[in-house]
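Next up: some structures, all given as structure tokens.
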Structure P
Amino acid sequence: MRVGAQRLDSLRDSQMAAQAASGVMAAAMLRQQSAMREVADWELAVMEMMRELSQVVAEEDNGAL
């Protein structure tokens, strides 16, 4: 009986550790997704700025002709 109880305790401890690790992994994944969204937003902002700069340069080139 005692060995069975020890095994159950060990199993419970292992399950609790696995749940804790899963929680840490989920939190890390959420942080990663947030960082990826920030990078995507930054890339869009840079692309828009580059488009605007290209238009300014094209307008200046057309005005110089």
Structure Q
Amino acid sequence: MGAAFVAPFFFMWFIIWKPKDKFTTFSNNIFSLEKDAREFAGKSIKKKIEWDVVPYNKENYDKYWYK
């Protein structure tokens, strides 16, 4: 019997920002690489505004997505 194939664990990423008093999603873009999401956010969001890149999962979706 051959070796079992184990698929790598992948995340999708999205950007959150805090324009006022709470974090919310920045755009409806989903990124396959965290690096791409960080580059997009760095170019698109003003330096004074707090932002982060988080995994696209149920917990973060419920917490940040268009809240």
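Please treat every number below as a calculation from the coordinates, not as lab data. Since the structure is predicted, the reported quantities are computational estimates derived from the model, not experimental observations. Cβ atoms are built from the backbone, for glycine too; each structure is taken alone.
Comparing mean projected area of the Cα convex hull in nm² across structures P, Q, the highest figure comes from Q. Here distance in nm of label points 7 Å out along Cα→Cβ at positions 13 and 53 was derived from just one of the structures P, Q, and that gives 6.0; the source is P.
For mean count of other Cβ atoms within 10 Å over residues 21-28, the highest value in the series P, Q is held by structure Q.
Looking across P, Q, the calculation of helix-only ellipticity at 222 nm (-39500 (n - 2.57) for each DSSP H run of 4 or more, over all residues; to 500) that yields -7500 traces back to Q.
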